[in-house]
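Structures are listed in the sections that come next.
We did not get these values from a lab; they are worked out from the coordinates using the rules stated. Nothing here was measured: the structure is a model prediction, and the numbers come from that model. Cβ atoms are built from the backbone, for glycine too; each structure is taken alone.
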Structure 1
Amino acid sequence: MSGVSPLKNPTFRRLFAAQSLALIGMGLTTVALALLVYELDPAAAGLVLGGALGLKMVVKMIVAPVAGAYANRFPRRTLLASIDLFRAGLVALYPLIDASWQVYALVAVIAAAEGAFNPIFQATIPDVLTDEGQYTKALSYNRIAFELENIASPLLAAFFLGFAAFELLFELNAIAFLLSALLLFLGRLPQPEMGAAREAAKPFEKVTRGLRLYFANRELRGVFTLYFAIAAGSATAIVATVLYVKDGLALADADVAYAMAGFGAGSILAALVLPKLLDLVTDLNAMLLGGVTVALALAISVTTPTFEWFVLIWALLGFGTALSMTPVGRVITRAANSARRAELFAAQYGLSHASWLVLYPLVGFLMGAFAFASAFAALAILALVATGITYFIWRG
């Protein structure tokens, strides 16, 4: 079975199509939200948008463990599709916003819905694809979908903005969520055994149980530490690219997009080679290799490369981040049975966002306070130290 594509499974095929639609739709909203914030108050647009994205991270960190604790009480198909319908209604409200505080409110509620949806969705896939080989390929496909969305959504947004106002992008996202909900309603999703999940526990104990199970597992403790190396790579790509290309190299806006595409191409390459690589090495060794690759790419960036070399280095950076991130689902799947899986995925979702919440402002500070070479060197050291700590945790 491991040689068979997971897309041959009709249930996974619908899940993958629903996820891809939702990702592209949210990518359109990301572009439209930036334009909306700028229209509301051009002088404060950066502050408002940065604050909204920070709030989004915090809300996801809070909501994910709660959703994971109670997810098994409801049929997954109904729960996931209902969240998509809810998100469709919320996104459709964006064009009605006329004040910055409303941006914060709506971003927070949508982030709460996303924080509930994603861990449950991730926990469902290993129950659909019980063959490890197929599940590994599914994780790679999901990684490719995320990276292609980073490329496709801006291009689609540019196309629609050529003949329509940015408000159309919000409505297209709402339609994408409606189609995603329809795909989820059309299929049947496996429901985990409820015995263990029904045991009596106080609300606080239920909400924190996923975190306690997570940190009780040695491999997952290492994943938490490694995510600071992963976040060093991805946060640098998101925050530093425009600064280095525009200020360091004095190039045009289009070159920023090319550099980001290089990062995405590296991530896609890692996702493509990973199923074969995991036949040769363990998940943990592949993830450590990814962390070292992130540190290496950041260290090479210290040399103040030309644009062509910068794109190649960014491809290496993307390769390293994806190499570390993609096998995490396999580690979590091994760590718990179906009844507990949603709690662990929720814990992982919240903790990974905690690492980005630290790294986004840290990268911004380093890029603003120091020369590019010094900032890249500091981030390379951070990634290498995080990877080294992970190695010693996993070594036991």
Structure 2
Amino acid sequence: MAKYITEINKNGTIAVDDTILIKDVASTAGSKMLQNFKPLFSAEAVERLTAKGYTISGKTAVGEFGLDLYGETGSEISAAAKLVKEGSVKAALNVDLNGAPRRAAALEGVTFVKPTYGTVSRYGVIAAACSGEQIGVTANSADTAAEVLGVIAGHDAKDGTSLKTEKYEYNTNASVKGMKIGIVKELYDAADQSVKAKIDAAAKAYTKQGAEVAFVVVGNLPEIKTAWTILMSAETTNNLSRFDGVKYGYRTEKYKNIDELYVGSRTEAFGFLTKATIIYGSDVLSKGKYDACYDKALKIRRIAVENLKTILSKYNALLLPAYAKTEYETYPEEEAFEKVYEASLFTAPASITGLPAVVSAGVQLVGDYFCDGKLLSLAKVLEKEEA
């Protein structure tokens, strides 16, 4: 199981990323700040899986707090996706905070589903951006993703963002014939040729199955990208403020007063991207910029929800890249925030609105709320084409 998993049970069937709590097992969210943290309880999604007879194989490495592209700020990029691809586990649970699991799935050629926001409990997630982050499932097939999602989804009173529906049913049997699928033109044009080829292949597969495929212009995507970065950074700033070296986690050895304890602990324990996110989040929440930045981002979120719902009333799904490229490229650490900001152009629409998204065969599908099964059915079509 290589360096990208902390083994708990070698016969386990489900891997869990390191932002999801497992009782008495180190849960670090990829950060030095939480290097020795062992929770007293397990996440609701983990409890539901074990109650149904699934076993947990181990914790997969993540980038620090899930803020990066693929996990590159941790010990291994695309850790869970690699584990699933090689068949070491049946599936993996991943927290989609800023699109990293979607990009990882596209990079490794596996399936990832980010379900409709609120359908899967966030209880037991090391929170960063609560209004957008969601537990999803990485698997080698849409059928397996649907199976695992059906176990973990449903109302949880312990999670204030959990929707009231007690149980959700997912299947991959929706007929593609007669569906209308819109290729998001702005994002298609922004991707490189190898990604465009994957979109073209998906469109051809759907047309062959009797679907109608056409280009569609969403509009305001750069503004959506910026608005999500503002909201995500602001929420991360607030949530990570509790990591101060006092109650748990990393504590600096050299300090003379409480201020030096806070500053030293956070400076030494947080990585560059996390620090940059906190600084940006603090700035947009400041007195002079709150109305112009944070409040305006909330307004853009409302506009994005309305606009995408209008488009999805005419189309069954949107087809778009998960990332502009098909291969991971290293970059200097000081460029991390900018790299993630640019990449979120492709993932921000589903993150900021809470819409479901599925990545399969290197492409991303976004649908209306509670249409997760329809997206998985579309993913299954692509899997059959690749077989």
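Side notes on the structure shown:
- At a computed 1.8 (distance in nm of label points 7 Å out along Cα→Cβ at positions 37 and 149), which of 1, 2: 1
- Computing distance in nm of label points 7 Å out along Cα→Cβ at positions 341 and 373 across structures 1, 2 gives 4.2 for structure 2.
- Which entry (1, 2) yields the derived value 27 for relative contact order in percent (Cα under 8 Å, 6 or more apart): 1
- Structure (1, 2) behind the derived value 2.0 of distance in nm of label points 7 Å out along Cα→Cβ at positions 165 and 357: 2
- Computed -0.58 for log10 I(q)/I(0) by the Debye sum over Cα atoms at q = 0.11 Å⁻¹, for residues 213-332 alone - originating structure among 1, 2: 2
- FRET efficiency 1/(1 + (r/R0)^6) of positions 77 and 221 (r between Cβ atoms, R0 = 25 Å, to 0.05) - highest-scoring structure of 1, 2: 2
- Which entry (1, 2) yields the derived value 60, 53, 42 for Cα extents along the principal axes in Å: 1
- Read-out helix-only ellipticity at 222 nm (-39500 (n - 2.57) for each DSSP H run of 4 or more, over all residues; to 500), computed value -28000, structure in 1, 2: 1
- Computed 0.65 for FRET efficiency 1/(1 + (r/R0)^6) of positions 157 and 261 (r between Cβ atoms, R0 = 41 Å, to 0.05) - originating structure among 1, 2: 2
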